Structure 1
Amino acid sequence: MQEKDIPVEVLELDKKNDKIIEVAWEPKGHRFVLIHGNLQRPDVSLYSMRTPGRVLKLVTLKAKQANAVYWSPTGKHMIIADKVKWQA
């Protein structure tokens, strides 16, 4: 977006070649989760945008077997899961 008065934030991952597998925003909140990296054992990073104009990494969980994130309706809790795609 190049519109006037619309703030833009750019987030660069520590490993430049990491693939983003999943992004999930906290409902009614300021946090979001990225699942990124190796498809078999990706990293899970939690970020905050509580401070306007600033992205802050809160924590990174290394090499988790996950490809989906589910937030509770209030946004207080989240589940990191490995969704299995079934084939008949």
Structure 2
Amino acid sequence: MSHVEKEKKKLLNRLRRMRGQIEAIERAVEEDSECARVLQQATACRGALDGFIAEVIEDHIREHLVDPASPADSPQRAAAEELVEIVHAYLT
């Protein structure tokens, strides 16, 4: 995932927050917390994972699917940006 190097810190921070969310779910289950609380935490974690996936896909599209020599207003770049918007619409 070398294309992620410039976004590495941001992605690692997202993963660390997700780890904290998973640990909170684990504690809630261990403490026999209300189902609604466990579900709320699990849903938040799923949203965080979806956001992480969307960021990695976006980086991949911009780094590997778009010719860096293509002009900013090229059809290829427009299609890539449309794809990024679709990914974000479905995952975030």
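A few notes on this one:
- Which entry (1, 2) yields the derived value 1.15 for Rg/Rh (Cα atoms, Kirkwood Rh): 2
- Test item: helix-only ellipticity at 222 nm (-39500 (n - 2.57) for each DSSP H run of 4 or more, over all residues; to 500) calculated as -25000, pick one of 1, 2: 2
- Structure (1, 2) behind the derived value 22 of relative contact order in percent (Cα under 8 Å, 6 or more apart): 1
Each reported figure results from applying straightforward, stated rules to the coordinates on display, with no laboratory input. Because the structure is predicted, anything quoted here is derived from the model rather than measured.
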